[in-house]
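Have a look at these structures, which come just after this line.
Values in this text are rule-based calculations from the coordinates and carry no lab data. Note that the structure is predicted; figures quoted are calculated from it, not measured. Cβ atoms are built from the backbone, for glycine too; each structure is taken alone.
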Structure P
Amino acid sequence: MEIISVFDMFKIGIGPSSSHTLGPWKAANRFLLENPGNISKISVELYGSLSLTGKGHATDIAIVMGLLSQIPEEIFPETIPRLLEEVKTSKRLNLRGESSIPFSFEKDIKFCKKALPFHSNGLRFIAQIDEKEVIETFYSIGGGFVIKENENIRDAQSKSIPYPIQNGAELLAHCEKTGLSISELVLQNELALHTEEYIDTQIKKIWEVMESCVFIGCTTSGILPGGLNVKRRAADFYKNLEGPEIVKNKKEWLKKLRKTKVKFRQILKWVSCFAIGVNEVNASLGKVVTAPTNGSSGVIPAVIMYYLMIEDHKAGLPEIKRFLLVAGEIGSIFKKGATISAAMGGCQAEIGVSSAMAAAALCELLGGSPEQVLVAAEIAMEHHLGMTCDPIMGLVQIPCIERNSMGAMKAITAAELALGTDPKAAKVPLDKVVSTMWQTAKDMKTKYKETSKGGLALGVNAIGC
């Protein structure tokens, strides 16, 4: 059984896409790491969805950053334009900070249109290393996960966990046997993989990036990059909501924000403001957290902010830790049983999974039993089944940004419905909706899977949008 840590599901990286930006970036990092010889020439071929929507998702930029040995978790987004311009102007790549080789954006990154057999997101590195030609193929399989051709992840894993979980039924069985909540059970698995100090440090780091995304989204106006001329709206939403005055210290701002009196209609607006704000940061190549993907990165932070602002003003990192532990496990169940890649499953695999993760986590924090937590996840996904991925011009802007708002609101609704549900009376178990989602993904036409060849991508005249 594949072991997926919470920290595999929540990765810190650069927008706009986990599969089209973060994945190729990590593949380039890995290619250099695993081929330490003298590289005199290198080119990259992009296939399938990476080729069809790669320009809009900055796939070519991500690959160059990876070949420059930049680390997505560590890089400051504002340095990317300068590094990019240096490569374009000099027509050279500085590999590992050791050697400079000729490189042309136009000639050495090739968009090949056709798909490779294993996965729609394929990329191939062709290099001269120590005077020998080396060709390696990678697949970006969603959520920043990358595998090499013919690689078996399960065979490579050496650690074991006390409570192996492949699906919802196994998760519930462990909870029933141990008497642990889902977050407590998942924590025991994480402790078999990491130290407690590492877990707490990473949880804090993940939340700090999410929190920064909310803050930046609520304070930044302007036009999103890419050519669609989409206006950033979160800052306007914030202004119209008459929240507390923005201060440079985001911790102080958050304290003031949580004291704001909010009525029901304003709750809807606040959640939308947070979700859209985070995804606007993502769409502008900002630093975000996959949740489980970049395209759906606004749902979980928005629902956490909802909990902090509306449900529990005293909540802090312990509650956020529980939230992320539950959400991460639910996300891993969807990854194991279906997919979290829009190029394989449409937007149900991104916004749908993110909404299910958030619904489950919120349900536990609101007092739901393990059975009700899974009911919440099922309800959220059930009402995203069949959602296509049809980005206009291949950009993570329309309809992606607004879908984060819808996914967040569905998550809150699903959690409340689950809390009022007797799990024994529920007709659809989580595992059934996971398998149904995967079957729906296989039945969905390819043009609706992140190709910009169907749906809104064709139905809307992009000029003037």
Structure Q
Amino acid sequence: MNSIPNASPGQSKHDRSKRARRAEPITKRTSKDGSISYEFRADVGSKPDGSRDRRRFTYRTLTEAKREYRRITTEVTIGVYARKSTLTVAEACDEWLAGRRGIRSVTLQGYKHDLAVVKRFLGGRKLQQLTKADGDALVDYMLTSGRRSRRGHNPESLAGRVFELVAAHPEGISIADLAAAFPNEDVHTCLSGLKRANRVARLRRGVYAPPDPRAETASAGGVKPITVRSTLTTFGMVIQSFVDQGTLSRNVIALVERPADPLVDDKPATAKSWTLAEVDAFRKSVRDERLYSCWLLSCYGLRRSEVLGIRWSALEGDTLAIRRSRVLVGNDAVEGMPKSRRSLRELPLPPELAAALEELKARQQEETHNAGNAWSNDRLIAVRADGTPIRHEWYSDEFQRLRARAGLRRLHLKGLRNTSVSLMLAGGLPVHVVAAWHGHDPAVSLSIYSDAQREDLRAAGAALFG
């Protein structure tokens, strides 16, 4: 071990002992081949059984050994020491996903989708070597070339076969002809996926054709900022998990700036919510639609998964019990519990909503009778005239068609939920009541869903000084 310098004659035994205790416990080792190394032992925490975790560290020079001894002991003292690990980013993502228990399958599917691009771009990098610059590079990659081209569809798959048939009809082919060409297969969901990937285009309702080549080229470029933000959120959860476990000292992904949505004429391209006048205009414009009551449910703030998962048995008089939801996991619709425990609720329906549901029920009973089938109160509310369930993609796409027909500002379907929350809060309802109606935490109503409209800001300014 390093020798302690000789003490001066005037020093007391206590002073010499105190100086000895402060010396860094670094030992010089000489191997058989004459090479010299320096090592020390240090406690770096506790083992799973509660005993102390004491480890040995070896370095080539005394200077390096002293520097690392000070660094390690300091980090252990302040609680930021991270044990060395060979784990890669891809392995960390897989390990984190494997530990997700007690969550809905659709949530797990979303996590896997978010992390797929992370594993593709950063998968081979050592987790402990990850830097903020890596996170920034991931963002740049996603915004410029993160969208994977869909041209590689297996020609024998349903998507490949549907694409080839549509490509053979540049003038357009009806969805009825496509369904006849591929009986007993889900052509509707397949077309929705091809349309989102810009591999087919909808000429008009129910008619599809090959896309504009420029749009297909653009689809292989970058993804939208909202997709990047979702990926960074999930990736940040992965990194934070390993920070909590002691593998990493800090969450560098939390430092990465999230990209904002693009502006058109200094305004967001898609509104977060509508005004009362806009949502009223939409309600009036869809009054004669067969699924008018479903659109009303969305206007009253129900989630898409809730609207598509309600059965007639959940309706008793003017009370609607939200007990089930129907979500899309991959290409399959899965029915189960709502998003959270708060989502389990019973809603006393306004008269217009109760009347619209009774009207739809009577219509479906007549359709069922005409088809020669027996009516069941356990059937879904959101079904087609032939009794088949409404598809998730169709419901969102149909909303955009109806919105455009009414000449209203572009709004995502979930924006109707934001609108419902914002209008209730603007109407003076207590936040806990608004949250209970929508089935989420009161803090979520204020931080995520609420959106102040121009009229609200005008009222705030006018009320400041009376």
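When FRET efficiency 1/(1 + (r/R0)^6) of positions 194 and 234 (r between Cβ atoms, R0 = 30 Å, to 0.05) is compared over structures P, Q, which one is greatest?
Comparing P, Q, the top value of FRET efficiency 1/(1 + (r/R0)^6) of positions 194 and 234 (r between Cβ atoms, R0 = 30 Å, to 0.05) belongs to Q.
For distance in nm of label points 7 Å out along Cα→Cβ at positions 210 and 258, which of P, Q scores largest?
Q
Given a value of 19 for relative contact order in percent (Cα under 8 Å, 6 or more apart), point me to the structure among P, Q it was derived from.
P
With mean count of other Cβ atoms within 10 Å over residues 322-329 derived from the coordinates and found to be 19.5, which of P, Q does the value describe?
Matching structure: Q.
Among the shown structures P, Q, from which was the value 0.10 of FRET efficiency 1/(1 + (r/R0)^6) of positions 98 and 314 (r between Cβ atoms, R0 = 35 Å, to 0.05) calculated?
Label of the originating structure: P.
Work out the source of 1.36 here, i.e. which of P, Q gives that when Cα Rg over 2.2 N^0.38 Å is computed.
The correct label is Q.
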